[in-house]
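See the structures that follow.
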Structure I
Amino acid sequence: MALKQVDQPTIEDTYWPPPQGEWTYEDYVRLPDNGFRYEVIRGELYMSPAPSINHQRTVAALFQHLNQFIMNHQSGECLFAPIDVNLPDLTSPVQPDVVFISKENAGIIQENTIEGIPDLVVEVLSPGTARYDRKTKFEVYAEAGISEYWLADPDSFTIEVYVLRGQAYALLGKFGREEQTRSELLPDFTIPVKDVFRY
């Protein structure tokens, strides 16, 4: 009776998964496609569950408004998660909910990833990620040099717009349901907040 050959684990398998602080993009791509959302920041792996329906409705509304404006003005490209964004020496990768890359920076858009710094990033808060989006990503996006960072909160029906001042973000405005957003990066772009939270 022939014995079944069993593949021996490689050295790489023996030391995987890596300890926190040592995750790379190569480690990230080995993760299972199991409905969780994975991101790697400064070598640390972060995991969050699949987003809620209202989270996705908010992402869709923000993307539709921003994308329509970008297309009308032919000013770049707008993309939405899941999309891997590798910020040099900081993340490998993160997956912002919505990103805008200007025409001038179009070279950072590769076949499978964005390799560089988007001009604008939007994150939609959820109970499991709000602290992470407000602290960890807030600091990393500023350090990377992303010009504008938006936080949309489906619970409070608000959108916060932050703009880069040096190496830190300053609040441009916090807009409620009966207000319209404004942007420093895209001066002619505005969204009625009630059109984002239609539920």
Structure II
Amino acid sequence: MPKIRKFVTYVEDGLEEGGVPVEAPYRRVAVAAVVSNPYAGRYSDTLDEIVDFSVGMGELLAERLVAAMGEQIMGYGKASLVGLRGEAEHGHAYLTSAAADRLRDAIGGGKAWIPSTGKRAAAGTAIDVPMAYKDALKVRAFYDTITVTVPDAPEPDEVLVVMAGANRGRPNFRLGGLQLDDVVGEDGLQ
């Protein structure tokens, strides 16, 4: 059975972008769990131990993400770094719908696919967590990343699992495409 070694929370409040003050701070938050990999160093046809464990872990990460954000999460993403004795597939097993649906529940919904990435890496490797708007993947103002690095993780037999969120789209967005107003009505509903 996997075991969580520690949690890490990263909060960033952007107050200006390109030398221009933003109307409201642009908050990006990432919450990570450093968790053991029960399949490190061995092949298995199923990854049920990880998938089963990911439900409760996803709930813990989602709760921590919501608390750290302190306001409505509008954009989200997820990622994993697998220690060198594991497979990339082990990280993705921690990110399946079993865990991801806990994020949707915690933020009060989310119709869009949750952007995701993962890779194998040594401890201290950075990963860029992709993010997008929670209810419509093609709202370009929400295309962004948050970079996460944990100096002592993942160890070779661990996985770093990350959930991330943003309170709004990128500051000073001006590149066109689908806009938030195109998918949200005057009453704030879609």
Structure III
Amino acid sequence: MNSKLQICDLTPAMTDMIHQAAQVLHEVFAPQGSWTTLAEAEEEVHDMLDPERFVRVALIGDELVGWIGGIPAYHGHVWELHPIVVKPAYQRQGIGALLIRDFEAQVKARDGLTIQLGTDDVTNATTLSNVDLYSDTWGKIATIRNLKGHPYEFYQKQGYQIIGVVPDANGWGKPDIIMGKRVG
């Protein structure tokens, strides 16, 4: 990984970085059906700049190579990790793991106890897709398999575990896999 990587806050005054964050979000998630236009991605980044939330960006020089956002819930005891994104050219170099470690430190500094996230399966990438998750829910979760490089295994490597699912969150047979980690 590049030793010149730095992680810092994204603020509303950083207009060029906001645009870069939107471009990365759009590039990575549009093929999965989220933030399909640059305008939608820009709106998401601006929404994440709400004063109660926080956004951390990974920079190499003036280039934004990834970012992560946090949304408080349950009076700040729980923080939702939403979203995390790394430019494709910089993926699999440890930047996502660094963003998560920094995110966890930010949550701890805000007296948060738990981090939760949802990782959708809209591409039939796990054995939780295309099945009735209302039948033997926990049995299916216990025997989950990764079929096409779904990111839930990345999160497991960071210490997160599956704490539930939202069946049909993205249409029939397309669940949201809910993961969490205690940090406080």
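Just so it is clear, none of the values below were taken in a lab; they were calculated from the coordinates. On a predicted model such as this, the values are computed, not experimentally measured, just so you know. Cβ atoms are built from the backbone, for glycine too; each structure is taken alone.
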message: Among I, II, III, considering only relative contact order in percent (Cα under 8 Å, 6 or more apart), which has the greatest calculated value?
response: II
query: Out of I, II, III, which structure matches -0.92, -1.03 when log10 I(q)/I(0) by the Debye sum over Cα atoms at q = 0.27, 0.31 Å⁻¹, for residues 33-80 alone is calculated?
result: I
statement: Output 2.2 (distance in nm of label points 7 Å out along Cα→Cβ at positions 25 and 89, calculated) maps, among I, II, III, to structure III
